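Once you scroll down, you'll see the structures, which are given as structure tokens.
A short reminder: the numbers here are calculations on the coordinates, not readings from a lab. Remember, predicted model here, so these are calculated numbers, not experimental data. Cβ atoms are built from the backbone, for glycine too; each structure is taken alone.
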Structure 1
Amino acid sequence: MEVVTRFAPSPTGYIHIGNVRSAIYPYLLARQTKGTMILRIEDTDRERFVEGATELIEDTLKWINLDWDEGPIVGGPHAPYFQSERKEIYHAWARKLIAAGRAYADPTPPEIIDSYRKECNEKKVPFLYRNFRPENPPEWEPGLPLRFKAEPKSYDWVDEVMGEMHTGPEVLDDIILIKKDGFPTYNFAHIVDDAEMGVTHVMRGVEYLSSTPNYLAIYEALKISRPKLISLPHILAPSGNKKLGKRDGAKSVTEYRADGILPETMLNYLACLGWNDGTEQEIYTKEELIENFSLDRIQNSGARYDETKLLWLNGQWIRKIFIEQGAKALYDRTLEFWPESAKNHSEDYRVSVLSIIYDRLKTLSDLKIITNYFFEDPTIDLDMLINNKFLKKFSESELESLLKITISKLSNLKNWNAESLQNCLNNLLDETNKKPAELFSLIRISLSFAPFSPALNLTLDVLGREISLARLNSVARSI
């Protein structure tokens with residue numbers, strides 16, 4: 001049997017990391033088994049629908065390199081893939097339930113239903129609508145809610161992550177299938193769509209586990225074979241004691257993307273947030289994830305979100321791309337992240353800057369912070385120089401003297417390249433009888449006035465003779 005999986009998001013706002021992880025696992029399973037991955041847009045909640053959210057979902061999946069075999073843009077044999085365009089399909093399945101005596105129109109006003117709920121609260125008993133069914137419901141037509149007619153019984157099933165599950169009859173209820181606006185509820189629509197589209201594996205958040213008995217009852221009433229059910233554990237806040245939310249620092253995937261997180265990083269991190277292959281490996285390509293993924297390695301407890309780990313992983317991927325694909329390949333990912341002043345310099349120069357600072361990047365947006373001095377002269381900050389922990393023991397005249405000696409040696413250097421510069425710097429250490437931390441800190445700060453910079457000989461090489469000497473001379477005159 002071909003494996004058919006689906007990702008079925010609601011276009012109700014920004015797409016967060018929990019949404020994306022719910023796309024990654026079905027994608028990996030479909031690709032591993034050479035099956036089919038479906039993208040379906042569950043847009044029947046018209047009140048919460050957000051214009052542009054569907055396009056954001058599609059763009060995010062493309063960015064993270066998750067392609068789908070059926071769905072919006074690509075089409076497929078089970079179109080349409082927007083639930084709002086499938087209303088007649090849901091009504092046809094609803095009529096099957098009505099004909100079987102398993103669904104009824106509910107004319108009860110909302111205020112009466114509220115009174116039933118209040119009555120149960122006062123009696124301290126669970127509110128179950130099946131205990132308040134209308135005695136003679138009218139014939140159903142759009143404009144009236146349609147409810148499932150539950151037949152309370154126990155259910156047993158296997159969740160591929162949570163294991164063997166059992167529930168009693170007390171959890172089954174007459175849930176709404178079709179709302180008064182004619183659109184289906186999630187509880188009904190996803191069952192119909194999965195059946196129509198031949199979905200074999202349903203992956204969704206563990207919060208749906210409590211609703212599963214009602215889903216099983218609908219499968220049974222419609223004589224539909226159950227797909228394999230897979231409950232994905234929550235992504236937890238860094239504290240580990242609650243589900244991750246915006247207040248815990250979680251951002252939308254769009255924000256992470258704008259901050260310079262690579263798509264490879266996001267895929268790698270989220271795939272391993274609740275799954276591992278039993279090894280110590282931490283860096284996975286998409287191909288490795290496809291090869292190693294398995295349902296039985298999804299953990300059944302929540303996975304703690306750790307942005308520090310995400311940033312570390314992004315730094316590793318930046319290095320991996322530079323080393324394996326080259327400086328130009330990494331540069332092509334950075335175009336929107338350079339400081340404004342970089343636009344006045346050539347691509348070759350920016351590539352040379354990237355080549356000596358890439359291993360200090362945690363995100364691509366760090367470029368704006370740590371490369372400014374390569375593109376414009378920094379503001380001279382003598383306090384930063386004089387109060388440096390390696391330099392504060394020297395008088396201002398001593399610092400000036402050291403700079404003048406350095407300028408003299410560098411001015412006479414015949415070949416301005418990294419190797420010659422390093423030899424010159426080493427000779428300066430011998431001549432001045434200073435420690436590397438002392439002399440090199442003086443030169444480094446004078447060139448950049450930045451908290452950190454790459455190896456000094458590399459910085460001098462990229463800045464070039466003219467700019468390097470001009471900056472050193474400016475600082476020497478300012479002391």
Structure 2
Amino acid sequence: MLLPEVKKHYGKLKFLIDGEWVDSKSSSIEIDTNPATDEPIAEFPMATKEEAIMAVEAAQRAFQTWRNVPLRERAYMLFTMHHKFRDNFEMLCRVLTQDHGRTIGEARGSVARVLENIESACGAAYGLPKQNEHVINLANGIDEYLTWEPLGAFLIITPGNIPMHAWSSFVPYALAAGCTVVISPSRQDPVAAETINRVALEAGFPKGVINMVHGGRNINKEILHHPYIKGVGFIGSNRAGWELFGMCGKLGKTSSINGNGKNHVVIMPDADIDAAIPWLLRACFGMTGQRCLGVDNVVVVGNIYDEVKGKFKEAASKMKLGYGLDPETELGPYTTKGGLEKILEWTEKSLAEGAKMVLDGRTVKVKDYPKGYFLGPIIIENVDPDMAMAKEEAFGAVAAMMRGESLDQAIDWINTKTDLGHSACIMTSSGKNARRFIREANVGNVGVNVGVAQPYAFFPLGSRRQSFVGTAKSRLASMRMFMDEKTVTTRWV
């Protein structure tokens with residue numbers, strides 16, 4: 001039975017500037033659609049340069065007072081925000097499903113991550129005193145101590161695939177540190193972006209602490225170049241991320257830049273195959289494959305390849321497609337038509353390189369949703385690690401099966417055949433194999449007998465190589481981006 005939508009249409013969206021939801025004066029208006037139906041659910045403006053500057057100036061004004069709000073009061077507001085998100089949990093989940101396309105179960109998991117990040121930010125706030133160091137009588141009559149101070153206003157750019165989760169990977173930590181933010185959300189799901197900020201404001205933050213404008217590449221550049229902005233938190237593509245990182249280098253600003261991934265699951269001969277199949281479904285097809293820690297390459301080591309392929313194909317072919325507000329749906333639509341078309345192109349390119357189709361989801365039809373952006377699960381094989389498609393992120397519900405001869409070979413493929421380093425997982429019953437994999441796989445997030453190596457909020461997203469650049473990782477580690485050390489040396493005797 002389909003869960004009710006929060007609204008059928010959300011009207012013309014607004015900007016959040018200096019504590020007020022304001023109408024834009026921009027003449028550039030875009031349409032937001034429900035990916036399951038291709039029907040409009042909102043329209044939203046693209047900010048003018050003047051509106052972007054207004055948001056930055058509001059964040060800077062707010063910083064002058066927010067930085068001096070006592071630590072306990074900042075933490076109390078974060079706790080209050082946590083309660084507001086719990087009170088609005090189901091509403092947030094349904095908006096996310098309607099705007100993004102994921103299943104309601106996946107949306108509930110994502111909003112639960114938001115709550116975890118707020119909890120983690122509260123812990124980070126109370127942990128700040130422990131980071132300070134104080135040495136008495138370091139030299140005759142001299143004391144020295146270390147303090148951490150907030151830097152100022154920050155630009156936060158959130159992606160279309162995890163609009164709420166990415167928001168929570170930066171914003172609560174910035175507020176805990178005493179910083180303020182200007183948020184520039186993806187154009188793919190602006191209703192989700194507006195909704196999460198509306199709930200956050202219910203906690204009673206002073207005006208200007210949280211600001212949001214809908215923009216794009218040029219507006220992001222405008223904001224980042226403003227002297228009041230001290231850095232950027234970003235999750236998105238390598239192309240955009242490395243451009244931002246270059247700007248930060250020239251401008252002398254801090255950053256947390258999280259980009260593309262090309263992730264692997266290695267299945268060893270001693271793995272529990274029946275347990276591994278559900279993990280594979282989640283890893284390869286969860287959120288329609290639109291996740292930075294999702295898996296593209298499935299490396300099967302030894303003589304179990306045919307068994308794994310058969311069971312994987314059978315399970316994937318039974319996944320129910322549909323609107324994510326149906327609790328029985330297991331695979332929703334792609335967020336945009338463009339995302340769907342890229343997967344079709346990626347699949348054609350793979351077949352042209354010599355891959356063979358195992359399960360073809362390209363012709364799937366979803367009853368009641370003929371205009372939705374749907375594809376069924378796609379499984380291909382005969383994939384060589386030197387093929388372009390074995391190195392480039394698919395960002396869709398596509399699994400590339402690869403025959404591996406040994407754990408050595410699998411680790412080598414992970415470390416040398418791609419320059420991306422988000423995550424890798426191993427499925428095995430051998431502690432020896434698992435330990436070696438953990439130590440030798442050159443990625444930032446490792447999983448053992450899980451399909452997705454997703455750290456909890458109080459751990460950083462430890463991505464490596466071309467998948468991350470910047471001053472600090474996201475989540476808890478972002479506190480080091482939002483703050484800087486100051487050492488104080490005193491003599492009173």
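Any idea which of 1, 2 comes out highest on relative contact order in percent (Cα under 8 Å, 6 or more apart)?
Looking at the calculated values, the largest one is 2.
Looking at structures 1, 2, which one was mean count of other Cβ atoms within 10 Å over residues 148-155 calculated from, given that it came out as 22.8?
Answer for the origin of the read-out: 2.
Taking percent of Cα pairs over 30 Å apart for each of 1, 2, which is largest?
Structure 1 comes out on top.
Hey, distance in nm of label points 7 Å out along Cα→Cβ at positions 92 and 452 derived from one of 1, 2 reads 1.6; which structure?
2
Tell me which of 1, 2 gives 57, 20, 18 when you compute semi-axes √(5λ) of the Cα gyration tensor in Å, for residues 172-427 alone.
This figure was derived from 1.
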